[in-house]
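K.L.:
The next part holds the structures, each set out as structure tokens.
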Structure 1
């Protein structure tokens, strides 16, 4: 038995207008200072004002939100008593909003206890709206929560099906101001979601189509979106790709590239999309000798000639590297500017943390500890995996 969980998704031009129709007294907007600076918070407040809803803004969410930040946000929620919580921004504010919502409803549990088993009993105090302003994480459509334990310097994968948003608002206008580097990083994150959701061992018939479409859209539109931030068609299709990818992998799973990317990101404060997309070709090459079929098949769906088998999977890995290069992203850890000594100083911890990451369990070829270590080293040097 499987579950497919999704919010109500309002998408396309003018989707933000759905806020005008809400009923409630107060909304807590969880976001970051940049969303305030560029006026995105004001747009949301204007729509909520039409619905007669007052707004309190918590704008202290950092990149890779910490446990401490969500605890502060939950304290504020208990003080102001919102009946809506709005996560506005990229994956970090949206993940923080999910966690703050849970801790507001359930002050008796610790953040690390937000797990997939058991009932949380949410929606007694508030409901959740997610509004992405980047086109990549898919966090608006998933129940996953990623928080950083700053004491242990590791990312924690949390979440429960109950904490999926009530409404996800996917309005391309909200992503219109994304700079090229952020467009590339988040767009490649959407690609990894599509690829890993389609090829992980927990994929299903209901998730396959979403993952295929996410992959196709990224290959078709990402370069355009990075090259011209005012290309409205590319912006809209990338925004949709992100949500397709989020729904796809969120109801299947991600895999090794996410497990390893999480470790690199927490060790070196490396952008999430850049990290997972860097590892994706290496993990495909590692999987290719034993389970190449779905990688080769996905390459065909993405529009590339492919003869199937192990060579087809390896060719697909190369197409992903080519796309990374086209949008100016690194294809090795050394190219990303991390020194060898610093990398080796964190290597044992990264290997260990990768095996403690939930995304490792769906790998179609499970690595040994030594094999995982070798993949990290190959990714550092930029060597295609040949074992």
Structure 2
């Protein structure tokens, strides 16, 4: 696929799963970092990426790379880009950045210099400057500046892709949609076996699982992306892509998805979010303690308990983790169990040996997805973290 370099960012730890998605789409992987993958393509190619990628955060289309030693050099280099070819003078513009250079103490100053260069150029060429501000609802530009190296991109996503549009009621400390999709990908679950999600909270894991099993594009609910505000936006091509993507989705599931929580408000929120996503009828919701969750035969069970970083006290959670181990041993034989946690000491209280430990990051918290093979016989050993 020829064209400009496209940088697709993702939460730290999700790059391997993002790479799988790109490979499945037949796209080249030019470079992989801890929090992103580079490929290539034109602006129309970014539409499919924004619509279908589950573990991506943003899709950034490179305009130019250059060197700048100070803000004035940055301004001059950016002024040389034909912004009037990409952004209409009546458009709304926002700039965000990642800046680490000794000549700037406040990254917001870099944003202002970048914005000024863009709107000054457009006013010079078109006689009017675009409105600008922090909202990413119009044309969005991303500036990357490390030491003297700069790259400037059109952010074709606008709002982060984790904002699918279905989570109207998030509750406390919810798992981000992209992270939930990555966790499910790490289990290898493909929708052909049952998936049980006790402690479901606002339902993100169960909803993402349903979208995966249905082959439904995660961006299908969104009505606004950054690429829609770039000159030359192919609206007809976008509608055709949406229609084709919808036609490729399944209508029913081959297995059960069960989500439970002991908080009635959480289950109501999860139901509402699932209804917005169009999958409420495909998920079996129940209000109960996680240990009372009805387990179908075979499949996987995923729990995302509190782990004391943002919610609850660690000492109060120790017994919950012990009860998770009891739940696995007593009710989940024949399943594969998963616990997502950011606290290795609490994880030891589960009392089972993890077969696999996959590293993820929930914001800046290093976490583990622990995998347990729950045999019919007793094979419990103390967890070794």
Structure 3
């Protein structure tokens, strides 16, 4: 039967009124019971949720999937349908599942789902799920949720790479089962990124090799130190008021199109700005050096007139007589900045900008505001397009863009 019918075909027949919902339910149940393919069982269960029959038979099928199915994807979908379709009698099976469940995927999806519902209606379930991860991670609920989110990202990466890994390496069945268990059940990998914690709160974090930073990082109210390095980030949470009191922030060797607002706000804090004011930098521009310090992990150094440019470690800058920045030079490959901060384009007196081999992908459109710019050196980055606004730079004498590497 499973060779002839698919969940999609069954549901299509319902929509065409060729099949009664109760008859379709029997076909979906047969697919779930007979199929070894988790995607087929997941799809069948998903369509059961769509037909939304509020009867005992439907409840039994979903409950059985929640309790007995070997796939966390299927169990998670069963939990979702119970909450959506049977809100008055889902507590008992869900509370049982929470106590016996170990899947990262299950807890991630369940807690995210419950955040979209009236918390009073599902208070017992939500508290049960949060208590489980709090006890496991030995952290408060917000911090535990963040570690769970990190574990989930690692889980999704493992899921993507698992079959390719098995193709390359022959493993005995027991080794495969152990590998799956270590990477799909709630463990302690996420906690490995926590450098310091105290009384259930994360104080210091080191996030390495991620493609995403969960929004739940913005709820870490006690976080004092954060390093995000070697990440190929598609996005970064933009508004994080709880992070504005960070004592230490390092964002090196990443790939970002723009900086989130809260990073710029941190760069405006006294801990970054005062030292540059003391070095003669104009007050309106000190936050720019603060941004570069965050992106390189090193303080910026003022160049002396008798000093040759050294590309190692620090960002070098020059000032005019009024303290305005006229030159910025950085080319260290140990701590690449990974972004062209749009804030650089506010430097009214900037004449030379050198950012060599920094994994920069985009030149901001606002570069056209740098009316005094004479030299722009962006060699060995990953820039494919130059904005039209660069034509506004009438004083530009030298523009180096050679050998930019096109990304796959």
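Every read-out reported here was derived from the displayed coordinates using simple, explicitly stated rules and does not represent laboratory data. The model shown is predicted, which means the values in this text are computed figures rather than measured ones.
K.L.:
-10000 is what came out when helix-only ellipticity at 222 nm (-39500 (n - 2.57) for each DSSP H run of 4 or more, over all residues; to 500) was calculated for one structure; which of 1, 2, 3 is it? All intermediate terms of the calculation are to be shown ahead of the outcome.
P.N.:
Details: 1: -16000; 2: -10000; 3: -13000.
The read-out comes from structure 2.
K.L.:
Right, here's the next one. Given a value of 0.96 for Rg/Rh (Cα atoms, Kirkwood Rh), point me to the structure among 1, 2, 3 it was derived from. Don't skip to the end; give the middle numbers.
P.N.:
Details: 1: 0.96; 2: 1.02; 3: 1.09.
Computing Rg/Rh (Cα atoms, Kirkwood Rh) on every structure in 1, 2, 3 gives 0.96 only for 1.
K.L.:
Which one of 1, 2, 3 has Kirkwood radius over Cα pairs in Å, for residues 259-346 alone, as calculated from the coordinates, equal to 13.1?
P.N.:
Computing Kirkwood radius over Cα pairs in Å, for residues 259-346 alone on every structure in 1, 2, 3 gives 13.1 only for 3.
K.L.:
Consider the structures 1, 2, 3: one of them gives 14.4, 45 for Rg and Dmax of the Cα atoms in Å, for residues 91-170 alone as calculated from the coordinates. Say which.
P.N.:
Among 1, 2, 3, the structure yielding 14.4, 45 for Rg and Dmax of the Cα atoms in Å, for residues 91-170 alone is 2.
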